[in-house]
Structure P
Amino acid sequence: MGFNASNTLRLRIARYWSLIHRNYTVLGIETSCDDTCAAILDSEKGILASRRDQNWVSQQNIGGISPFLAAQNHRRLIDRQVDEVLSGAKLRYQDLDGVAVSSEPGLVICLKVGVDKALAICRDNQIPFIPVHHMKAHALSARYAHREIDFPFVTLLISGGHSIIALAKDVDNFQVLGTSRASSPGETIDKVARTMGLYAKPHYGVQVESLASSSNAIMKYVTVMPSVCGADMDFASLRERFLHALRTINDININDFCCNLQHLVTAHLCQRLDVALAFVNHEHLCESSQKSLVIAGGVAANKYIRRCVDNVASHWGFKTYVPINQMVTDNAEMIAWTGIELKTRSSKIICPSELPLSFHVEAKSPLGEDISDKSQFAQSPIHFYTGK
């Protein structure tokens, strides 16, 4: 009996390691918002091919993202993109170990385009279907280039639609330490920049960062920070203060205003992150040999924000990681990479024999268990982590 049990254990361990070390090739599809993306990743060879398109003209003309126009653009581009990445990688559908696709959260009409395309490919070619949580993909994307990042790790997810501080316990197991009550850093920057009349290409955030770099007026127009508890955030009130300043103050210096905007968005993020990391350390939630903080999402492209966040992380003994440049904003590479991660560490893969006729997508989807109420034991004593 002992011998058989020992053999069974050895077989299970051997099977586990064969799964962990097996080479996977996955097609990723991303259509959660306005970017149409496809990419093929190999777990050993890396990114084999990728494509990314965005309809800048429509956005600029209407002053924002139209879900209908974005979905229309996805439908126009996705077939060609998939064909191009397969050709670029010199692969056939039969060479793929799975098709990973953003299925939540996002614009429903846009998510459906990518999910329907992925399902069709999987059904026609008998390939596993891998639904991916878009924000988890952002969090996991840094592990592509930094394999030393081990679970658990803390992640700061900052984008146009989200602002979340979370603990990643495993590929598909997250706990939320703090989130924004309303709005997000990306939406705040975009709306204020649009009101100022800045140009959206390549992104409003890029324009704000560029203009802010020539100024040190970090507190010239708006000085009051949002009042929140714990690690939660409130970007809506911050946004309204800047919009009010634009309406009521004459002769505004655009460079100074952008500097003020960028700094207060950063300071608010850093104060809340400070509380979250204090809580993580106090509760011993991140006991890996090297404590890691991953900054991800489109707003993570801002170098000023990254420098300030790195200061907070260092204070609490965390090493900061950022995904490679092409995985910072919305992209299919991170979706394919998450597909590979899920293949090796999760059972949430739909095999060809169980493929549904359709797959439900979600506009809003929690990242994981919300434990933000537990992080409210302290307030951050640090006012600003300046990156100037």
Structure Q
Amino acid sequence: MGNDFRRDHSFRIPRPDLSLKYGTPNACVQCHADKDDAWAWEQFKKQYGEPDYKHFSELLAPGLVGTENGLHNLLELAKDTLYPDIARASAVSGLNNYFDANTVDNLISFLDDKSALVRGASLNVLGGAVDSKDYVNYLLPMLKDDKRSVRVKAFYTLGFLDEIQIPEEYKAVYKKVRKEFDTKLSSTADFVGGRIKRADYNLQKGDLQAAIRGYESALEIDNINNIVRTNLANLYYRNHDFLKAEVAYKKIIELEPDYAVTYYSYALLLAELNRIDDAIEQMNLAIKHGPENIRFYYNLSLLYDKVNNLEQAEKIATQGLKLDTNNESLLYVLAYIYNKGNQRNKAINIASKLVQLFPNNTQYAGFYNQLNRAN
């Protein structure tokens, strides 16, 4: 028997001012659906005045939406033990939006935090955003944590290891925690989250078929869960079950027609099936719904090249470069298209820029020299 989270058991104080700044939700306009955040903020001030104390949400919100200064805010919140543990743990989870070597160092330091929530959040991010194999020496001791919830998260994060790879000093505790992990999954098997967790773990272990069965089982409970369906579609694709993958992608698009990444994934599938015209249609839809994603332009340009529509290939690559003028992939594909279309001088100019931007890439230097010789 498990306990479901119920929103009517947990009331948050609305902060429409944060909604205006960061796009975070607030309860005011969820009830007053015909009003906007600006109206809600004015009503809030009339009734309660402006907040006169610093609340952790002011640090958390910018980090969760990925603003430029969000990392600093998240770290300030995560490190300040005067704030509630759950708020600090949420800040640690938000570090996933700002991933680099320094972030990893901070996450490792949070493994020693006094709060089990913070330690667990750090394990979640380390396991989901980096190659955990590089951090085994930090993860293994967490199997001995005094909190079962943390031990179970550590076991899950170490899922890429077989038991034979576990050092001798940790074998006994590894077996103990494995039983705790299995018990947790069994106790949550009647919930979508429990089934997803088992599927994710099987995927970590490399058991593709078991992962597929797990996600299919999760959809039996929650048939409109597109996070699960997306994972399942991608696994069908990896498993070369292209018909099931296509059906899944179409269903996701039906349920969430504004989600650009699905069009992109579906286009890649269609391209692999050599249905290039259909792939072009879907990739154009990806750009329509996600015009800021450079990768969409790169792949659409290549698709147009595949059908020898060099004019469109050039146009799409150029559009993408307006968003990121020094994008390596787009510059290379544009130089390739110019060369293929016998626009040698344009190709040489782009290749020259590639050599200047990426002097250590010998492929670009060779391409540039080849173009000059042919010219």
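A short reminder: the numbers here are calculations on the coordinates, not readings from a lab. As the structure is a computational prediction, the values presented were derived from the model and not from experiment. Cβ atoms are built from the backbone, for glycine too; each structure is taken alone.
A compact table of results
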| item | result |
| --- | --- |
| Among P, Q, which structure scores highest (criterion: mean count of other Cβ atoms within 10 Å over residues 213-220) | Q |
| Top of P, Q by relative contact order in percent (Cα under 8 Å, 6 or more apart), largest first | P |
| Origin of the value -14000, where helix-only ellipticity at 222 nm (-39500 (n - 2.57) for each DSSP H run of 4 or more, over all residues; to 500) was derived from one of P, Q | P |
| Origin of the value 5, 23, 30, 25, 12, 4, 1, 0, 0, where P(r) over Cα pairs in 10 Å bins from 0, in percent was derived from one of P, Q | P |
| Parent structure of the calculated result 3.9, given that distance in nm of label points 7 Å out along Cα→Cβ at positions 45 and 325 is the read-out and P, Q the choices | Q |
| Distance in nm of label points 7 Å out along Cα→Cβ at positions 261 and 349 - highest-scoring structure of P, Q | P |
